[in-house]
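In the part that follows, the structures are each spelled out as structure tokens.
Rule-based calculations on the coordinates, nothing more; no lab input. These numbers were taken from a predicted model, which means no experiment stands behind them. Cβ atoms are built from the backbone, for glycine too; each structure is taken alone.
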Structure I
Amino acid sequence: MTASYDVAIVGGGPAGSTCARTLVAGGAKVVVIDRSTFPRVKLCAGWLSAGIWDVLELAPRDYPRALWEWRHCHVHYRGKSYRVPGKGWFIRRFELDDFLLQRAGAELRLGAHVKQLTRDGDGWAIELPDGSTVHAGVLVGAGGTNCPVARLAAPPRPRRALGVQEIEVEVDPGAIERTRLGRDGEPELLLFDHAAGYGWNVPKHGWLNVGCGTLDATAVHDAWKLTHDHLRSSGHLPQEIEPELEHLKGHSYFLYDPTHLEGAARDHALLVGDSLGLAHPITGEGILPATISGRVAAEAILAGAPNDYPVRLARHEVIADYRRVHRVMAAARRLRRPSPESSRSSRLGRYAVARGFAWMFSGSKLPLPGLVDRALDLMPGKS
């Protein structure tokens, strides 16, 4: 049996559901296929920055599930601790993803993995385990790092994976209140000196999300030991969760790189979110770029120009800022000079690093983008 749609989306996370909602609102017939049933457990700190609400066309007060707003974060760096202003929100992905998918208005095929993908004359055929086939003129891959659409449609390219170890565990709210560093929802961040990345501890009333991420996936186990030792010695973890911390799960995803956009669209197959690799180049924020890419992909499809999606995405102000950050990081690596006494060791330098990270953690974009671009263009070497 074959069912036909305008668009088939593989993956029901924030990228896929945002894409689906935009398409349905534009009059398209859409199906979302996901191997999981929802709600489902999704390892993620659940961090949202301010830009997400406009993309979702939703106000924070109208989100019907648990939401924790924070105005300060607690940053530890080189033996010093700072309470730094910022702004953001935390959610539980278990709740957010289900809410976004259910409100999308698309037909859902849940608990069904993609058995086979085939390009035919006027679209894509997707064979499902029950023997049924879905046919769609346009295919959207929103299945994350290991998305089957990405494996088939994207050209091979070297990508360096970010390594993550984390757990979200249910805890007595009183135990969290006694051990948390700040208010409910205020993140505690441990910046690593030698391993590029950071650890975190996020209290969410009766839930605690603890973990770490590193730019080099092979360094994540040592990074978790640093994070765990710090949080335990400082008394910021309830004693009763220690057995749970023996069962941290790892996963990986890809940070934004401008070369990733080269594989964003091919033969009426589009990649969005982690299937493309769009997370913030420094903080690893992934939900915002996932939803942006889903919406931009849908807009390109509705305009009858799916192959314009990569150009449209590159021009989006958030993704353009990610490219700028990526260029700044590349320039900094080229200009770096070894020094026994880094400026980051000074009191002012340590605070600047902590404040700057909190600023980016809030989702802030680089100031004076035109000036930054011109300065980067004048620098020697490729950036």
Structure II
Amino acid sequence: MLLKEDIPFESKQALGNELFEGSPKRVLLSNWLEEFIQIWLKVHIFFLALGNYKSFKKTFEVLKIFQEFKKKAFGRDGKRKFTSKNGKYWFGIHLPPFPSKSFDKYILTELHRYVPHKSPINAFQQVNFAITTKCPMRCEHCFEWDNLNLPETFSLKQLQQITKVFQNQGLGHISLSGGEPMIRFEEMLKLIENSDKSTQWWMITSGFNLNEEKATRLKKAGATGVIVSIDHYKPLVHNKFRGHKDAFLHGVKAAISAGNAGLLVAISVCITKENINKEFLMKYMGMARELGVDFVQWLEPKAEGHYRNKDVELNKDQIQIMEEVFEELSHNPELRDFPPVMYYGYYQRRVGCFSGGKSSFYVDAVGMVHSCPFCHSADFKITDWLEMPSISRKEVSKCELY
């Protein structure tokens, strides 16, 4: 059991309260309304399945499998915390909002894995697309380390052509990364503005140069949210980890600016051997709550990129600490005011990885397609797909870890 009392984090004391002034407040729904939305979601998925399978037997069969999957993937009863924003409900960073047509197609694609049906499904659910090699940071764990600050691979026209192929194949979520995508801010705006508006557009950033004016322009262009990397609640520790003296300041200001502009905001942390303990995790979550973010993403270090050939991966005892804290944060009603945690390692160890060949893939900053950012399979160049009539899951390597 976690400590129920708050553990104060140290960023406010270190930098002064003014840095956190103006933080948005994450909407905390009443208990009865949260329960109503969970029931509404179950009923909606039931009738969605029934309308496609045209059979009560098949519907109950697939929903039973789906429920068992959720219990394994998210722990305990399988319920997921969610965030309310802009009149919709969001159950994860990579899921479309509920209710929406995009959400329905996402669910139908997932149900098709268990019991095939004839309704249209997405070839892939999401892509992480590194649109630039340029970056002002020198992050300790960077998986794009070998490609940093090389000449740019993609012109704006190529980016538009490639993302159009993605959208035509039903990719409902596109995360723009790098390098630092804010380096190509104006081109990124044009890319989002001229796209199919059914796509959820996210940006993965260190927070570099993301102020309220630019966040507002992103929102107006059609962006959904931003994932801001903040790897510690202590400013100096984060700055050292990111190799930049103002990294923490950039990250915090970006998260606040994006939230106030109406974008969904997640902060992302790579949890290393040096900080894997309950106190760190809860202090970090305290900072996340103070910032008013909608989600928190936990990443485990992998021996790839700048970490290649280094002893960085967590051991079983360290992973157990993370998993215990994750389950408490996700299911303990006394901790409901903390934002939802996206912890991919938890579900990957139980139900496998949904990257290459299944649900998602990664395009690096020089255009190579990989299973994911942490499995560098380098299957082929993404520009090759411009000549193909359709995208096939078989063309992307499966995850070798899970």
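Just a few scattered comments:
- Origin of the derived value 1.4 (distance in nm of label points 7 Å out along Cα→Cβ at positions 26 and 74; candidates I, II): II
- Among I, II, structure where helix-only ellipticity at 222 nm (-39500 (n - 2.57) for each DSSP H run of 4 or more, over all residues; to 500) as derived comes to -9500: I
- Source structure (of I, II) for FRET efficiency 1/(1 + (r/R0)^6) of positions 226 and 282 (r between Cβ atoms, R0 = 25 Å, to 0.05), computed value 0.85: I
- Which of I, II leads on Rg/Rh (Cα atoms, Kirkwood Rh), largest value: I
- FRET efficiency 1/(1 + (r/R0)^6) of positions 50 and 322 (r between Cβ atoms, R0 = 25 Å, to 0.05) - structure with the largest value, from I, II: I
- Ranking I, II by mean count of other Cβ atoms within 10 Å over residues 186-193, the structure that comes out highest: I
- If mean count of other Cβ atoms within 10 Å over residues 122-129 is computed and equals 21.5, the structure in I, II: II
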